[in-house]
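Have a look at these structures, which come just after this line.
Values quoted throughout were computed directly from the atomic coordinates according to the rules given, and no laboratory measurement underlies them. Note that the structure is predicted; figures quoted are calculated from it, not measured. Cβ atoms are built from the backbone, for glycine too; each structure is taken alone.
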Structure P
Amino acid sequence: MSFLAGLLVIFVTFWLMEFVAWATHKYVMHGFLWSLHKDHHQVDKRKIFENNDAFFLIFAVPGSTFIIFGSVFYFYVGIGITLYGLAYFFIHEIFIHQRIKMFRNSNSNYLKALRRAHKIHHKNLNKEDGTCFGMLIVPMKYLKLN
């Protein structure tokens with residue numbers, strides 16, 4: 001596989017992960033594994049870690065397994081999964097939830113929309129009736145274009 005083909009696999013995998021993450025968030029985290037995700041919606045600021053942080057491992061295992069044991073194609077798939085996980089860490093954990101106090105302010109309409117959509121998602125403290133399950137793809141109604 002050529003390097004350019006590998007970059008294409010990484011790019012496609014990264015964006016497919018947005019849909020995998022959306023489905024996992026909606027049907028698994030707000031479904032049968034709500035017990036792990038619940039504390040993410042009912043935050044106790046005294047805790048450094050949440051049960052929800054276990055999902056890091058659920059997503060990290062396939063990416064790292066593909067990188068370590070996969071063929072060339074699966075190596076690139078693993079890189080795409082891992083890069084999505086890195087984006088999740090920076091966007092969701094640091095930028096949106098401020099678990100590390102950085103990147104507090106932004107003039108970007110897109111980044112403000114990410115925060116708005118996530119805030120709407122967290123308004124619901126229960127597993128049912130949720131909205132905005134994705135991370136990077138934001139419904140247009142949250143984009144306020146000037």
Structure Q
Amino acid sequence: MNRETIYAALFAKLQTAAGFTTISRRLEHIADTSPAELPALYQIQKNEIPQQLRGLPTKWRLAVDLYIYVQTTDHTISGSSALNPLIDAVENALAFDPVTGTQNLSGTVSHCWISGNVQIFEGVQDVYTVAIIPIEILTDS
């Protein structure tokens with residue numbers, strides 16, 4: 001397993017998601033993000049869990065969080081209205097292959113998917129909306 005190859009493959013796949021001004025693997029705090037940088041997508045490594053079965057190579061479950069930041073200055077529009085198409089774009093970028101039923105990040109892993117609750121925070125610092133999307137990656141070995 002080559003961790004950097006895997007995380008770089010995920011990042012490359014996310015760069016195909018439409019609509020982001022900023023895409024980075026270095027998280028910026030929302031307060032330090034300028035309006036010109038939005039909407040923004042950040043990929044953050046979270047944890048790695050080994051799965052060991054006797055006599056077999058170790059497989060790893062890698063966890064990543066994706067942070068999406070948007071800004072809405074029009075108080076008559078919900079921040080989620082600006083956020084929802086971007087979440088859809090991430091989901092589409094990670095779509096499963098219809099034949100295999102998996103997303104293998106161009107052959108680098110066994111499977112990659114959105115895993116768990118997508119958290120949404122509206123009205124952060126009054127005009128920002130944030131989503132945190134949990135991603136899980138299962139390695140081949």
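As an exercise: mean count of other Cβ atoms within 10 Å over residues 65-72, calculated from one structure in P, Q, equals 21.2. Which structure is it?
The read-out was computed on structure Q.
Please compute distance in nm of label points 7 Å out along Cα→Cβ at positions 33 and 57 for structures P, Q and give me the label with the greatest value.
With respect to distance in nm of label points 7 Å out along Cα→Cβ at positions 33 and 57, the highest-scoring structure among P, Q is Q.
Computing helix-only ellipticity at 222 nm (-39500 (n - 2.57) for each DSSP H run of 4 or more, over all residues; to 500) gives -17000 for which of P, Q?
P
Once distance in nm of label points 7 Å out along Cα→Cβ at positions 9 and 97 is calculated for all of P, Q, which comes out largest?
P
Please compute distance in nm of label points 7 Å out along Cα→Cβ at positions 49 and 73 for structures P, Q and give me the label with the greatest value.
Across P, Q, distance in nm of label points 7 Å out along Cα→Cβ at positions 49 and 73 peaks for Q.
By the measure mean count of other Cβ atoms within 10 Å over residues 25-32, tell me the structure among P, Q with the highest figure.
P
Can you tell which of P, Q yields 0.4 when distance in nm of label points 7 Å out along Cα→Cβ at positions 17 and 41 is derived from it?
Q
I have 106 for volume of the Cα convex hull per residue in Å³, calculated from one of the structures P, Q. Which structure is it?
Here the read-out was taken from Q.
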